[in-house]
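Taken together, the values in this text are just the output of simple stated rules run on the coordinates, not laboratory data. If you're wondering where the values come from, they're calculated on a predicted model, not measured in any experiment. Cβ atoms are built from the backbone, for glycine too; each structure is taken alone.
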Structure I
Amino acid sequence: MNGGAFFQRLKQGLTKSRETWAGKIGAIFNNRSWDESSFAEMEDNLIAADVGVKASQKLMDALRRQPPNGDDDLADQMTSRLQAAMVQMLQSPKASGTAAPLSVRPWVILFLGVNGVGKTTTIGKLAAQYRAAGKKVLLVAGDTFRAAAIEQLDVWGQRIGVEIVKHRPGADPSAVVFDGMQAARSRAVDVLLIDTAGRLHTKIHLIEELKKIRRVISREQPDAPHETLLVLDATTGQNGLQQARVFKETAEITGIVLTKLDGTAKGGVIISIQEELGVPVKYIGVGEEVEDLQPFDPESFARALFEN
């Protein structure tokens, strides 16, 4: 899917968020002047959209710093400035010393996330995209806690023509990951995508399991995993942010994948996540198709959120 086609899907996917709160921003300043009561109402709208208190206050501070130009429409000015402030907040600083994507073979990506967020589907979609780009891909079914997770990943592998390393349900996840690392090297795999279990109600077990998996990966390939992506469901709003906090405590997360943005009116959670955690959003999902998962672009996101 080209950039223009995805922008239209993104815009369509953000319809609920745009109608619920982005559209109200201009209305606030249509009815009021540039004053504290207007800012207070705007901040309430942002918080209600799961932008978060900290991020909302930062956006308001950015608007307060520059008085409006009296010759231009106030609502248009405030909407434009809010959009620009959001883009600035969502821009990720370039990490120093990190290898360029796919510069190492195999490029190892570890996926984290609780059940039901779309983690296995995300892995399948990314695998399909890498495969379409001519890369040799291998999947590892490291979520051995749920038989359904293994089966779902297996179905994706068969559907897109990608091999999968799996053990029986209940097997040691680290053993599966070890076999996956070995297989990736012997088969000259370009990209290795590893699924894991995410059971937050057993946090201590989760921590130990993830530590063990990372030890196995780094022992086989010292610079891996090259990426650790946390998959979150946008429809859960601030609950997703809390999940992210827990996982950040237990693992070195390099990026967020935010799924199901098309199913929520609270698209502002993407700002809250990046601002409060300092972890960049790498991919967003706005639909069921493989092409509906795309790298996150702050400018396109903000434009889709405000553009009628």
Structure II
Amino acid sequence: MVEGEPSSSSDQPGGQLMLTTEVENYPGFPDGIMGPELMANMRAQAAHFGAEYRTTKVTAVDFSHRPFRLKTHDSEILTESVIVATGARALMLDLENESRLLGYGVSTCATCDGFFFRGHRIAVVGGGDSALEEANFLTKFADHVTVIHRRKELRASKIMQDRAFTNPKIDFRWDTVVTDVVGDTRVEALKLRNVVNGEESTYPVTGLFVAIGHVPNTDVFRGHLAMDDAGYLLTQGSSTRTSVEGVFAAGDVQDHVYRQAVTAAGSGCMAAIDVERWLEARGEAPADVAETSRNW
């Protein structure tokens, strides 16, 4: 399995959940669980059942024949099948304090973190459907939501714009960009600049949701696996099969709709079953592995 591509510019395994302070919407944890703790538990559980880990970064692949070849910076891995679970990363604003306050008022996921902003005044940066969807969702919790957009017109669909414009809890800052996030231990305000007249201001909020898009971590697979225009891997029908026989994809690397931990985990289970059945049909899956997967 090719997994754990970073959700930021680092090489931190574990994906976007490693940058989430508390996860409230994963089944089985009524009091929530810290994102890194959830990932550590998943890793330990897989290791308990025999999974072997090799912490390294895949720099190139060869899917032209089997065994497939995965090249790393210091070795080459040969394998009969591959599950790609490299995830996606949220686009950020690249501000000085943005990464420092990520998880402390700065977020990229309203459904993950919206609950923590009940009664707050917050801001959403972006102008597409995702930004307005998050803004509308956040009004279930926040007292007020300001959408900050660098242009005078939104890119979002008309229906999403209508919902936002008629929501009494939402207002807009047009022709405006965020130049920095203010706060020592939590977000306290945003520094703004009007791109038309250059006017700068400080806007008090306790939360900033960045909704300017996601990018799948699929660069290493370009030219090897079929992708859509945005770079997400294409899978066949309701399965996790990619365009290459024996290569499967799971999680946010092929899902740009739901992007939730629980849906990623579910598609990971699907991919494992797809791999087991694919290998078993070729007489290559050990009996104990096949029996284990049927008992998940």
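Values computed for the structure shown
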{"item": "Among I, II, structure where mean count of other Cβ atoms within 10 Å over residues 83-90 as derived comes to 18.0", "result": "I"}
{"item": "Among I, II, structure where distance in nm of label points 7 Å out along Cα→Cβ at positions 251 and 275 as derived comes to 1.2", "result": "II"}
{"item": "Test item: mean count of other Cβ atoms within 10 Å over residues 187-194 calculated as 18.5, pick one of I, II", "result": "II"}
{"item": "Structure from which 17 was derived, relative contact order in percent (Cα under 8 Å, 6 or more apart), options I, II", "result": "II"}
{"item": "For 1.3 (distance in nm of label points 7 Å out along Cα→Cβ at positions 195 and 283, calculated) the corresponding structure among I, II", "result": "I"}
{"item": "helix-only ellipticity at 222 nm (-39500 (n - 2.57) for each DSSP H run of 4 or more, over all residues; to 500) from the coordinates reads -6500; which among I, II", "result": "II"}
{"item": "FRET efficiency 1/(1 + (r/R0)^6) of positions 43 and 227 (r between Cβ atoms, R0 = 25 Å, to 0.05) derived as 0.35 - corresponding label from I, II", "result": "II"}
{"item": "Source structure (of I, II) for FRET efficiency 1/(1 + (r/R0)^6) of positions 123 and 243 (r between Cβ atoms, R0 = 30 Å, to 0.05), computed value 0.15", "result": "II"}
{"item": "Of the structures I, II, the one that 16.9, 48 was derived from, the read-out being Rg and Dmax of the Cα atoms in Å, for residues 131-234 alone", "result": "II"}
